[in-house]
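Peer 1: Below you'll find the structures, each written out as structure tokens.
No lab work stands behind these numbers, since they all come straight from the coordinates. Just so it is clear, the model here is predicted, and its values are computed rather than measured. Cβ atoms are built from the backbone, for glycine too; each structure is taken alone.
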Structure I
Amino acid sequence: MFLHEAVSFLMMSLKGSRVLLLRDHEGPEGRRLRQLGAKVLYAPVLRRKALGASLKPTGRIERFDWVIFTSATGVESMGMLWKGNFPRKTKLACIGPQTARAAADAFEKNADFMPSAFTSQAMTQEIPMVRGERILLIRSANADERMDKNLRRRGALIVRRSPYRLQEAAPPEAALKDLIRGNIHFVFFGAASQARAFTAACVNLGVIGKIRRLLKGGGCRALAIGPETKKALDGCVIKSTMAKTHTFGGLIDLAVHLWKT
């Protein structure tokens, strides 16, 4: 009986809440939110544009000591190309558990390294590389070159490939209307690029002032997955709360905590 009651409590811990995810499809996070009793809405603010992969599945990748992925999107972009062909001697570094799970599914290989904090800064500081090792860095074409520069400072030989670019997309107006009317309790920001794209969309639609006031007033909470995302939201003058664990699971845990208080 006690176990049944505990499970029931967890299932009800977000009951009555409405969560906006800035993507166009349901994944494990959306399913978990619904299991916890939340109503989940989707409003994509970014679209992925494939740029074409420039590495063949065998041969060239074997020259690298490490391959670094900073997102599950990057894994998905290279998944078909490298499926079943990821060299055993090449080490795999993933920025967090979601990316690591995607890599395990795509390449049938577990991550050899994951940083203690799921950020690009922690990755560059903690990856156990040796000076002179060759690193293949897979990132969006939109991402800046701070990781590249920091790894080079540590003596790495960096080759960067960008199999995709993220393009801003206008979210459904119905979702923004729900937000403005106070029908949304949490907006999940899973990346700095989402924060900037969301702000740009609100500016283009002439509602950014209303959105900022709403999020500042506490009727709706903007939740940031990590420090880079929170910094982007701060730069967009959007008040936010950052998850302690920089994963979507951490965002959900934060929402549960805030919903109870």
Structure II
Amino acid sequence: MADYVSVSEARNMSGLRVVLPPAPGPWAESLKGILHVKKLPFVRALHEVGTPSLELRLWTAQTSSPVMAWNDERPRTIWNDQLYLAERLAPQPPLIPQAIEERALMFGMANELMGETGLVWSLRVLAIHRGQTNLELSEKARAMVDFLAAKYQHGVANEAQRASLRAAEIITAFAARLAEQQSRGSRFLIGNQLTALDIYWAASAAMIQPLPPHLCDMPRWLRTTYTANDPRVVAAVRPALLEHRDFIYHEFLQLPLDF
């Protein structure tokens, strides 16, 4: 397990602090990947998902992670705010395209991954639905699934079906984008160099098919929960998408994952 301080300790520090769960969540791994590429050192504060987070609420007015805090500025709790802060603190290498057309495309596609009702959100809906119908879950795993379902108000009528359709649609769009880029001779989703979109895709793909255990050592129940088995989602995935995930991780991000 990585080294963490408490949320209370982090709140009273200066410099860059990041509140993280001790698990490979896509939003957390995306932020860690961005900071790794930019070589920005930070202090980790532990957020135990499923436990009361009064100190986190007092600090950030909400109870989710990751949270990115710089000195006494307002804490950043949203993925795009975190990216903009990282770009300001370490402009090189840039992860936001300079050209407006590419920038608009990147943020639009990134929102389809990281935003509300986006791919990660939809895959979480499906994972919770699968967990709630899995009679073999341990008591601890069941409690976590029920906590997340209540926190994010998942489980309403037909939500899993809508999430399935939305996730498959997004994956199909990314497969088409990647194929178009590869036909131009590019190994990246935008332009000809790494952008935040590549990092967001790599981290998001963990909820389609996690990295192997020697690169991402997670509990068996979580690996099972993260592995997509929805027929529409599985049918939409192309090998090139997982190959792109592997390329980004092996060439640019930290392996094995540490959490």
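Peer 1: With FRET efficiency 1/(1 + (r/R0)^6) of positions 143 and 191 (r between Cβ atoms, R0 = 41 Å, to 0.05) as the yardstick, tell me which of I, II scores highest.
Peer 2: I
Peer 1: The value 26, 25, 16 for semi-axes √(5λ) of the Cα gyration tensor in Å was derived from one model only; which of I, II is it?
Peer 2: II
Peer 1: Continuing with the same structure: Match the computed value -16500 of helix-only ellipticity at 222 nm (-39500 (n - 2.57) for each DSSP H run of 4 or more, over all residues; to 500) to one of the structures I, II, and report its label.
Peer 2: This figure was derived from II.
Peer 1: To which of I, II does the computed value 14.2 (mean count of other Cβ atoms within 10 Å over residues 23-30) belong?
Peer 2: I
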